[in-house]
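Following are the structures in question.
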Structure P
Amino acid sequence: MTTRRAADPPAPVSSADSAPVGATPLVRLRRIGAGRPGVEIHVKCEWMNPAGSVKDRPALWMIRDAEDRGLLRGGTRSLLDSTSGNTGIALAQLAAARGHRVTLCMPANASDARKRLLRLLGAELVLTDAQEGADGARDVARQLAEQDPARYVYLDQYSNPMNWRAHYEGTALEIWEQTGGRITHFAAIMGTSGTFTGVSRRLRELNPAVRRLTVQPDAAYHGIEGTKHYASTEIPPIFDPGLVDGQIDVSTEDAQAMARRLAREEGLPAGTSGGAAVAAAVRIAEGLEAGLVVTILPDNVMKSLGEAAWDEVAP
């Protein structure tokens, strides 16, 4: 069996993959945050990945790593992880394309649209206590892996180094090339921390002067899907606090308002997490005389449009 060193990027996409992952566009905002001529805000549109989110990147790396280590031989074991939606969709789509089984633990209050899509892709769902959120789903996944290790290959996106490595080798280099190395500030919404950790680690090597900022909900109970309030939850093992130059807290209301502005003023139908990321980027830009701020739009709003939060309101 040919093995791949952890630092090597994934092999070129084969027929087993539904579509190429990565190489997503970086778009400059022309209206939002356009107050000073020497300041730019750019957003990376990660919903252009085949399964519709930034999670396609770590999902592909984690699956390929499991394949390379021979953990899925024979087709009898199931990939296992916890998810609030996007990682599960990415894992389910890639697993279906590559002929693997997948079992996903997710809070019972996840949207019906996401549950239907996951089942359509062939995933086995284990619905967990809604009140315990993402941490509760992860606890159940751990229990399943411990109870039946012969059945499951537990990926554990929160501690799997392939999560941040996907962004170190891919997302960060794309941002560097797409900005011509002009990036001065990078901000990322925090969930597993894979995007922030991987991109920031690489940017620190490319240019230590680039400021790296985390973006989090401003309260433990919030409506910014796929994100974590680190002060009140379990910190992902892959998170490297030594990479953090600053933190910006964003309210659910501000995230939702910015998501609407992105759609109406920039034609970018980002989800609430993307709205939070851009709200933070605007705050950064407001304090600059010159600079290029980059942030991530993790997904678009299409999978959650059925939720009441998106009922039409006046601009």
Structure Q
Amino acid sequence: MEDAATTGQASWFQATARQRVAGLLDPNSFTEFLGPSERVRSPHLHLFDLPSAFDDGVVIGRGALDGKPVLVAAQEGQFMGGTFAEVSGAKMVGLLRAARDHKNLPQTVLLLMDSGGVRLQEANAGELAVAELMRAIVEARCSGVAVIALIGGRAGAFGGAGLTTATCSRVAVSEQGRIAVSGPEVIETNKGVEEFDAENKALVWSTDGGKNRRLIGGADTFAEDSMDGFRAAAKALMAKVPAFDLNTMQAEQERLATRQKRFGACDDAVSMWRILGIKEPEAIRDMDSKEFAALANSIKEANHDAR
């Protein structure tokens, strides 16, 4: 019987990592590596009297999407905020290195990111995991592997997850997805509420949320918050993966420099949207996914094939 949480219209935002994997991939195509029965869990959390998870909050394996073989890593945002740590990081790094080294494995890796960053209880190991993961993504891309990030979970993609996302071949985000290096609370703590009010949810979502990230070029496509929405987004991105070479890197650097110059003086998202030529930028917050996707596709800045 089909799990109601994995049906096509089920919310990606509300789902667990395993439900997202089941809803994204073709039915019965997923084979998990190092599943819960293997009991590969954090060796550190018990020192803090904290419960551990038998998969350490990351699901990895292989399956198929629309008949095409893929490797998948999905972070569980509901376990310690999907944080990067020794075991969870090693599972993701190992998956990418396997794709790099073994051409008999699928040459597309889907990263279902849902993380607040590094696990504080395993800070050094978590920081190392992020660095190794970014290196593994670059090495995989150099060998011809497509690495696609899908962002739409409760924890978003902050800290190391935000950096990792920017390293991928392509990025899909939903309105509920958020992407940033520093979370709102981190900015407020270090710079003060005048710099960024973490309690102002409209400010947080308009700045870090999926609509703004799509419009200013931080994501390549916009997905509806559903299993079908992310399936469609992933399939579209898999069909258009850029080469990873010097020309790509130089074009990306030029794009980012131009974006900094264009938006650097803006103090909110609406100001950036106005610069993009959107006549009624305040209306973007209330647009439904289909209407917004059509608008985003018409904005030149959003279509950044150099990535």
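Taken together, the values in this text are just the output of simple stated rules run on the coordinates, not laboratory data. Quick caveat, the model's predicted, so the values are computed rather than measured. Cβ atoms are built from the backbone, for glycine too; each structure is taken alone.
If log10 I(q)/I(0) by the Debye sum over Cα atoms at q = 0.18, 0.19 Å⁻¹, for residues 64-103 alone is computed to be -0.46, -0.51, which of P, Q is the source? Intermediate values should be presented prior to the final figure.
Values: P: -0.46, -0.51; Q: -0.62, -0.67.
Matching structure: P.
Can you spot which of P, Q the value 3.1 was calculated from, given it is distance in nm of label points 7 Å out along Cα→Cβ at positions 40 and 216? Computing distance in nm of label points 7 Å out along Cα→Cβ at positions 40 and 216 on every structure in P, Q gives 3.1 only for P. Match the computed value 1.00 of FRET efficiency 1/(1 + (r/R0)^6) of positions 152 and 288 (r between Cβ atoms, R0 = 30 Å, to 0.05) to one of the structures P, Q, and report its label. Of the structures listed, the value fits Q. Using relative contact order in percent (Cα under 8 Å, 6 or more apart) as the calculated read-out, with 21 as its value, let me know the right label among P, Q. Only one of P, Q returns 21 for relative contact order in percent (Cα under 8 Å, 6 or more apart), namely P.
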